[in-house]
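What follows is a set of structures for review.
The numbers here are math on the coordinates, done by the rules we state, and not lab data. Just so it is clear, the model here is predicted, and its values are computed rather than measured. Cβ atoms are built from the backbone, for glycine too; each structure is taken alone.
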Structure P
Amino acid sequence: MSLKLVILGVLDHHKVHPYDIKRFLKHYKWDYLFQISDAKIYYAFESLEKGGFVKVSEVVENEKTPTKTIYAITETGRAQIEKELEKVFKKDVLSYKVIYPALLFFNYAKKEKLLQLLDTRCQKVKKELTRSIEQAEQSNENPSESITSLIIQNAIKHLTIEVEWLMDLQHKIQKDELQPQVSYEIEHFFSN
């Protein structure tokens, strides 16, 4: 799940409490990238801790508030970031938003590997685009104003834009034109 990638990426810059992840995602309006709830965030932390990717760094006790557990990333967790990136890029090509969290942390992947992952994804989207175009051409029984025809045309438009975007993204990464701004945003958010 991409939430684990975000947690590991943030922890690589700053030790945090699980609720801080939610505040951070909402602050930068990234919560639209995936459905988040306290339960999902705490479960992700628990899962990452069981896997040895994060560890308890500090337990803060206060009379006025509940006990607060602060987590830190482990060396195993740092190594896991690139693996999580790869998992995200291999997800369903029709779910375009799934790669957005991975792109926030693109600088954790080797450039060649990232370009390969993007190219593979682009090829899969092109294949789906070709299939949709063929389906549109073969659907003689569906008049152009039918809902089926409109759905296929919409899919073709989305897939065409996705291919263009992925190719542009590859070009920018190849030319080192992208800046990993998320590091700044993490430091800025947690230093206030």
Structure Q
Amino acid sequence: MPPAAPTKTTTLLRLARKGPVRARDLDEAGIPRAYLKRLCDRGLLEQIDRGLYRLVDAPVTELSTLAEVSKRVPHAVICLLSALQVHGMTSEAPRAVWVLIDRHARMPKITTPTLEVVRASGGALGHGVETRVIDGVKVRLTSPAKTVADCFRFRRHLGLEVALAALKDYLGKRKGSIDALVEASRADRIYAFMRPYLEALA
């Protein structure tokens, strides 16, 4: 006798074990959205934002909010202080999730967690973007070299001292090559400004 086909509830719980679930993910899986409310009422799922759900007992890590944001805004790139945290280049947890989006993209409509949005285009947007899996979600973020270059580019948002600390960490912890850093700073059109600091520390 063939095994019974998984129920819609089982399929939904299996999806949720992989990471946060959007309401529209159910459409692709052929599950009516009413199942989200049913499982919330049964205490198996919780709504974490508009249209976004997760298992009640899902492990929450320092980086869980990055997975939530990436699920809601897949075109965004995690950057600046949030990327520094992922790369182990800061001991402080940022108070908001920093994202880089296209200059012409719509502002993300997210109520929680708090977002800090910076914009770019061309090489400054596309250069040095990596993908990591966090809580089962593919998260796009800037590479260590691009993160440092961005800290210099967006120093008015962060302060020059943050950019310098990021540069020291990059060099001291050997997070990448100087060539990669020069390349990223050129993509950001910030090399001329960053060069004296790089030469002083390298």
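Here are the numbers:
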quantity: Highest-scoring label, criterion being distance in nm of label points 7 Å out along Cα→Cβ at positions 70 and 166, among P, Q; calculated: P
quantity: Structure (P, Q) behind the derived value -20500 of helix-only ellipticity at 222 nm (-39500 (n - 2.57) for each DSSP H run of 4 or more, over all residues; to 500); calculated: P
quantity: Among P, Q, structure where semi-axes √(5λ) of the Cα gyration tensor in Å as derived comes to 39, 16, 15; calculated: Q
quantity: Which of P, Q leads on distance in nm of label points 7 Å out along Cα→Cβ at positions 102 and 118, largest value; calculated: Q
quantity: Computed 23 for relative contact order in percent (Cα under 8 Å, 6 or more apart) - originating structure among P, Q; calculated: P
quantity: Top of P, Q by FRET efficiency 1/(1 + (r/R0)^6) of positions 6 and 86 (r between Cβ atoms, R0 = 35 Å, to 0.05), largest first; calculated: P
